[in-house]
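Rule-based calculations on the coordinates, nothing more; no lab input. As the structure is a computational prediction, the values presented were derived from the model and not from experiment. Cβ atoms are built from the backbone, for glycine too; each structure is taken alone.
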Structure 1
Amino acid sequence: MIEKAILKINPNAIFYCADNNDLDSIKWLDGTTPIPKADIEAKFSAVELDYALNNLREKRNNFLKETDYLALSDVTMSDEWKTYRQALRDLTSGLDTVAKIEAKEFPTKPGE
């Protein structure tokens, strides 16, 4: 998490982090200006949000892949399936906290 937090602050930072859970293990390399520990810690919630959103998107994308065959040009997709797939695409809208992400429920597939 430390590495991701540092890169959110400075994507060009050059450093080594022996333990990604220990701020004292950071070694700044090639003249990179050290980032204060408090600034790094302040980015932890943003990193956690990124992880949660990425996890949700991976699951959502798998559900979409399972139904991609319905979107082929030689298949007529029912309105129920169109609604389901749109709900999957809209799943991440408005999710700005980890709690909201964890509370989000996936839409039910038609026929289930």
Structure 2
Amino acid sequence: MKLLLDQNISHRLIKPLTDVYANSTQVGLLGMGEATDKEIWEYAQQHDYAIVTLDADFHEYCLLWSGPPLIVWLKCGNQPKNMMLDKLLTNQEVIERANQNPDIWCVEIY
């Protein structure tokens, strides 16, 4: 399983995530720093990524467009990157289970 971190999540999380979420990346590293949410959604869908975001927008999109991609919504606010990393690592099983279930389009992590 691979994650696509939204613009507002540090690219510095990629390296420590790769042991658990191989081939993950961040939109800025793909040259998509100015991409619209719709473009990010389509990229994730075409390349089999789950989108990790702090924004409610992607949750709303999954209600409108259904999935995939899976949305991992970090509802912890703007926290230090180590706290976000910890949330993604400690919730790995939940995220992977959701990713395998075609009826789940969004996982909210607090």
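Each of 1, 2 could give distance in nm of label points 7 Å out along Cα→Cβ at positions 10 and 90, but the derived value 1.8 comes from 2.
When distance in nm of label points 7 Å out along Cα→Cβ at positions 2 and 58 is computed for each of 1, 2, which one produces 2.3?
Working: 1: 2.3; 2: 1.5.
It traces back to 1.
Source structure of the calculated read-out (percent of Cα pairs over 16 Å apart, 67) within 1, 2: 1.
Work out which structure the value -11000 belongs to, where helix-only ellipticity at 222 nm (-39500 (n - 2.57) for each DSSP H run of 4 or more, over all residues; to 500) was derived from one of 1, 2.
On the way: 1: -14500; 2: -11000.
Comparing all candidates, it corresponds to 2.
If we compute distance in nm of label points 7 Å out along Cα→Cβ at positions 26 and 82 for structures 1, 2, which one ends up with the highest value?
Details: 1: 5.1; 2: 1.7.
Top value of distance in nm of label points 7 Å out along Cα→Cβ at positions 26 and 82, among 1, 2, belongs to structure 1.
Out of 1, 2, which has the highest value for relative contact order in percent (Cα under 8 Å, 6 or more apart)? Mind showing how you got there, number by number?
Working: 1: 22; 2: 27.
Top value of relative contact order in percent (Cα under 8 Å, 6 or more apart) goes to structure 2.
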